[in-house]
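Have a look at these structures, which come just after this line.
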Structure P
Amino acid sequence: MIEKRKVILAISGGLIGDDLRVEDIREIAKALISLLKKDFVVIATVGGGGRARNYIKIAKELGASEIMCDMIGIDVTRINARLLIAALGSYAHPEPIDSYGDAINIADRGKIVVMCGNHPGHTTDAVAATMAEYCNADLLIVLTPVGGIYDKDPEKFKDAKKLDRISFKDLAKFAIEKDARCAGERFVIDSLAAKIIQRSKIKTIFIGPKDLKKLSLIVKGKEKVGTVVR
């Protein structure tokens, strides 16, 4: 029996819960279903995005501790995960999963698994990287609004240049330099996720929403987009 290839996707919460556009969520769901139909094992994580940051900002003003803010962020990732599960319908396991063992066991039975945050202090990028390491995934896809890693923030600098390729070592260095280390802060990938990717040498590709229609080709290595880490 040939073992199915495993693909883990880390989906930015901003692409699910910030503007709450039904068609955007459906497009993500269609891309995941296309992978499942091509016989891949598919596990996705969903972040909290701007909605989580807004809740956390209010919580901090009310005097909440960092760990309480982390728990609020986790709750928002669970809500965003449920939105994606709704779009996936019968192709998905009906509940968000926070256990790595449960996730791979369910995914191996032919369902798309959507994971949420599972530990205070860990982003859902870290959850995705850990899941990829846990199940020895063939590929980790990071879906971000900007579609790759840039030499500087493309939302602030018009002359920012996208990097087509970056090493594991440079990704970890980049993440450490940008890591804000506080609940609700915004960055492309956090240092913990980058370190897990580096130590496990997980092939990782950062892509954007416009690349979703080509997701099957990207996973098969037939389409070059975004930023490749390897």
Structure Q
Amino acid sequence: MRPDLLLFDVDDTLYPPSTGLWDAIGMRIDRFIFEQLKLPEEEIPPMRRDLYNRFGTTMRGLQVLYQIDPHLYLDYVHAVPLDQFLQPNPELSGLLRQIPIPKIIFTNADTKHAQRVVDFLGIGDCFDHVVDILAVAPYCKPMPEAYQKMMDILKIADPSRVALFEDTHKNILTASELGFYTVQVGKSPDSAADDYLPSMQEFQELFLPDFSLRRADSA
């Protein structure tokens, strides 16, 4: 099966978790909660885990329970110096360019952060569009409604013709249940995913010479 579209998560997918960027963002999330809600610092990590598990993202939980401004939150938590964590990735740029299938970002971050990251990596012009958490509000991954809003925005009629590249199990699980072809990136192979990449550096290995997906065609 040659996909009609390739969808990509950003954080810990287009770059590896070992960079520490997501850890730095996590520290900014903790600081945001501390400054906005004045909670004892020791209560913040378990609170974040609870919000993430209940609402899909910390931000959505804070919106529902504390009416925080999502724009204020997103600007604050993503205010990290990318050059301390990431390096331009010309190899990935070349790999993405060799696959002539439209590529779109689908992220629980906002477009501003996603664009900063892909531009810094040198792959910004490989993507045609960004569907961010604000575009699918009031939902977010892994909610099925977020995927449906993304499909409506992109006019996707058949999710089985779309390959989704994602690092997070619960996001992969929802996408698989909705019929997307899912590729788990990084960490360890996910039983919910159709295929697995240790990192995006192996991206091209998924495809046959006609740009169909190897595992989909052998299934």
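The figures follow:
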read-out	value
Label whose coordinates, when distance in nm of label points 7 Å out along Cα→Cβ at positions 17 and 201 is calculated, return 1.8 (choices P, Q)	Q
Value 20.6, calculated as mean count of other Cβ atoms within 10 Å over residues 49-56, assigned to which of P, Q	P
Structure with the greatest value (metric Kirkwood radius over Cα pairs in Å, for residues 9-144 alone, set P, Q)	Q
Structure from which 30, 19, 15 was derived, semi-axes √(5λ) of the Cα gyration tensor in Å, options P, Q	Q
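No lab work stands behind these numbers, since they all come straight from the coordinates. None of the values given here were measured: they were computed from a predicted structure. Cβ atoms are built from the backbone, for glycine too; each structure is taken alone.
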